[in-house]
Structure P
Amino acid sequence: MSKENFQYSETSELLQIEAAPFYIPERSSPVDNYFFYAYTIKITNHGQQKVQLISRHWQIRNGNKEENEVRGEGVVGEKPFIEPGESYQYTSFCPITTPTGNMRGKFKFRNEADLDFWVPIPLFFLRKPETFFPQAHA
C-alpha cells in the first residue's frame, strides 16, 4: 500500500493539490458497516508568493449518497506556510459506513498581500483495492 501514489490532481494558477486515498483494513469492521480510509494530500506552490493554508471545506459522500460536510481551521492541527516552489504534505483519515465513497472540497489560502482565495481539492474515490480490479481477485 503506497501512500505516495497520487491518483488525483487539481491544478490552479498557483497551486497543485494531489490526493492519494487508501483503505486501512486493520482499522475497518465491514460487519459493523465501518470502513476506514486514509488519504495523503500534497500541496505544491507554483506561484511567486508564499501562501498559508487557512481552512478546509470537505464534502464526504458514502456509497448510499449520504453526504457529510466538514469545515475547519487548517489541516491536521496546522496552518502551514508554503514557499514558492515548495510542497506541503499531510495524511488524515475518513471513516465511512459503506465500502465505497468519495471526497471533494476546497482549501482556503492567504497570500502575502493578506488576500484570501479558495483552491479546489480534486474529487477522489474511497474504494477498497480489489474494487478497482475485481477480475484479478476472482
Structure Q
Amino acid sequence: MKDTLKPGLKYEHKFLVPSSKTVPALYPEADEFLAMPEVFATGFLVGFLEWACIRCINPHIDWPNEQTVGTRINVTHQAATPPGLEVTASVELIEVDGRKLVFQVEARDSIEVISTGLHERFVINRDKFDAKVVEKLRR
C-alpha cells in the first residue's frame, strides 16, 4: 500500500446498462429470474459499485501484486434502471484501518439515485491469497 491510500479519495465511474446486466441475465438457469423484469440487476449493481471502488484505489496500492477483495456490502437498490440508461457510481474512501478499506457509495441513473450505502474491501497480497485458495481446494 502506498502512502497516498488515505480517506478522502473519490472516484466516479460511468456505465451504459446493457441487456446482459439485467435480472433475467443474472442466473439464466433460474426460471424465477427469467420471469422477472428486464432492469439492472442488484447483483450487477453490487459488482458495478465494487468496480468503482477498485478503480478508486488501484493507483494507491501496488497493483497487481496487491489487490482488494470485497468483504461487506450494505446498499439500497431503491429504483429500477432499464437497459440503455447510463449509471454513475460515486465512491469515496472514508476509512483506512490497516488493510480494511471502507467506502461510501452512491449510484444514480440519468433520472434518479438508485443506490446508496457502504462497501468494505481488504487489501490482499495476490500470491498469498492464491496459495490459500489452492490449499482450500486440497481439503
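Laboratory data are not the source of any read-out in this text; all were calculated from the coordinates shown. What you see is a predicted model; the values in this text were computed from it and never measured. Cβ atoms are built from the backbone, for glycine too; each structure is taken alone.
What the table below lists for this structure:
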item	result
Parent structure of the calculated result -7500, given that helix-only ellipticity at 222 nm (-39500 (n - 2.57) for each DSSP H run of 4 or more, over all residues; to 500) is the read-out and P, Q the choices	Q
With volume of the Cα convex hull per residue in Å³, for residues 35-82 alone derived as 108, matching label from P, Q	Q
Highest-scoring label, criterion being distance in nm of label points 7 Å out along Cα→Cβ at positions 11 and 75, among P, Q	P
Origin of the derived value 126 (volume of the Cα convex hull per residue in Å³; candidates P, Q)	Q
